[in-house]
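Every number in this text was worked out from the coordinates using simple rules, so none of it is lab data. Values in this document were obtained by computation on a predicted structure and should not be read as measured data. Cβ atoms are built from the backbone, for glycine too; each structure is taken alone.
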Structure I
Amino acid sequence: MSKPLDPSSITSAIKECLQTDSNVVNDIKQIVTNNDGDFTKSINRIAELLTIPITSIVTQRLEQLELKIDDLERRSRSHNLHFHGIKEEENPKEQIVEIAKCMNVELTKDDIEVAHFTGGVRDGKRGVIACFYSREMCMELLKKRKKLQQPQGRKYVVFEDCTQRTMGLYNKMRTKVSDAKKFHVYIRNGRVLYRSELKSKARLIETEKDIEEIINIVE
C-alpha cells in the first residue's frame, strides 16, 4: 500500500509559493479586492490560481525523491550483470566463467554469488542475471566485453543490470537520434550518457527534461 502524501509537504509548497512568487500574492490580493473583501467568494478563484505553481513545486520534489530512490536501486544492482547467449540446458555459473575466458578475464565460480535464468521464454531463449561478490569484477568484465572473442556458433552479450527508469531514458533518447548516432547513447555505471560527437564531453541524462534540452540543442 502506498503512503499518503505528507500534509506538511503540501503546506511547505504553499508557503514556498507565497513567499517566492510576488505575482501570485498580488493576484490573490486583487481577487479579494474585486470581491469586496469577501474571502469566501474568492476561495474558488484563489484555489485555481494556486493549483499550477503548487503542482509544479510538488512535482519537482517528487522528481527529486524518484532520483534518490533510483540511485539507491542503481547502487544495489552494481554487483549484477546480464548475460545473453547461454543455453537453457547449460550451467549459468560455468558458462559465465567460460565467457570470462573469452575476454581474458580470470574468473571462478566462487566469484559468483548467484546466477540464474530470468524473464519469460522468447523463442526458447532467456537471459541470465548474475550477482558477483566483487563490484570490481563486474567493472572488469564490462571493460573487457569489447574484446570478447565469440566461440564458433555462439554469440554472447554482456551488459549492466539497469533500473527500469534508466532503461526508459535510454530507449527514449535512442528514439530521438538518427540511426547513425544511436551508439552515441550509452549506459555507464547504471547511468545514461550521450555524446553529440565521439570526442565531446558526455552529457548525463537523469530526466526526460534532459532529453528535451539535448534534442533542442541538436535541432
Structure II
Amino acid sequence: MNVAEARAREFLEKYGERGEMVVRAALEVADAYRRKGKAALGDFDFKGVVKRLKQYGVDYNPSPLLSKLEKEYALIETSYKSSNQHWWKFVDEEALRLALNEEEEDEEELDPQIAVLKVQVAALELDEAKEKLAKIINRKKMTVADKKWFKNFAFETLPLIAKVAEKVLEEGIEDPELLEAVEVIKLALKASKLAKVKVSKSLDLPLISVEE
C-alpha cells in the first residue's frame, strides 16, 4: 500500500458512508465524462457529484468532504474554479479506486442499529453544524444572524443530534462517524455561553464532559 492509498483508506475510515459516497460519486462522474468524450476542465466537477449523489437518493452537500480530500488528504486538486463552476482532477485516482474497493470488501454484515444511526447522522449534516459552531466560538461573540441560526439549531436540530449521541454513548459505540454527534453537542454547549442562553433540560442531552 503506497502513501496515497493509505491516505485514501484513512479518509474512508474516518468519514464512513458519506466519504464512500462522495468518492464513489466523483469516480463515477469522471468515468461518465470520459465515456461521453465530454470536454471537461478536470476529471469531475461539483455539479456532477451533486447530481450523482441525488441519483443515490442522497441530498447532501459534498463540498466539506471534497475540501478535506483536497486540503487535508491531497488526493484531488482544483483544476478550474469560477463563480459557478468548480472542477478537480485526481492526484492518484488508482489509489482512491483501490481504497474504495478494499473498504467495500472489508465491510462486515451491518448491524441494523448502527445502520440507522449512520443514516440519521448523514441526514443531520454534522460537518456543516460543526463548522458553523466553530466559527462562532472562534469569534467569541454572536452576531444577530448567528443568534437567529443558533436558536433554530438549538430547538430544531440539536434535539435530534442529542438522541443519536445518547444512543451512541449508551451502547459504547466507538465509530468515529457516529461520535461526531457527541462533538457537535460539546461545541453547542460552548457556543451557548456566547449566546447568553441556557441549554433546555427538555433536550435530554447525554452526560458528556466539555473541555474549557
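One table, with the values for the structure above:
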{"item": "Given 17.9 for mean count of other Cβ atoms within 10 Å over residues 77-84, calculated: source structure among I, II", "result": "I"}
{"item": "Ranking I, II by percent of Cα pairs over 32 Å apart, the structure that comes out highest", "result": "I"}
{"item": "Source structure (of I, II) for relative contact order in percent (Cα under 8 Å, 6 or more apart), computed value 19", "result": "II"}
{"item": "Which of I, II yields -21000 [helix-only ellipticity at 222 nm (-39500 (n - 2.57) for each DSSP H run of 4 or more, over all residues; to 500), calculated]", "result": "II"}
{"item": "Of the structures I, II, the one that 47, 19, 12 was derived from, the read-out being Cα extents along the principal axes in Å, for residues 13-68 alone", "result": "I"}
{"item": "At a computed 16, 35, 36, 11, 1 (P(r) over Cα pairs in 10 Å bins from 0, in percent, for residues 53-116 alone), which of I, II", "result": "II"}
{"item": "Highest-scoring label, criterion being distance in nm of label points 7 Å out along Cα→Cβ at positions 37 and 173, among I, II", "result": "I"}
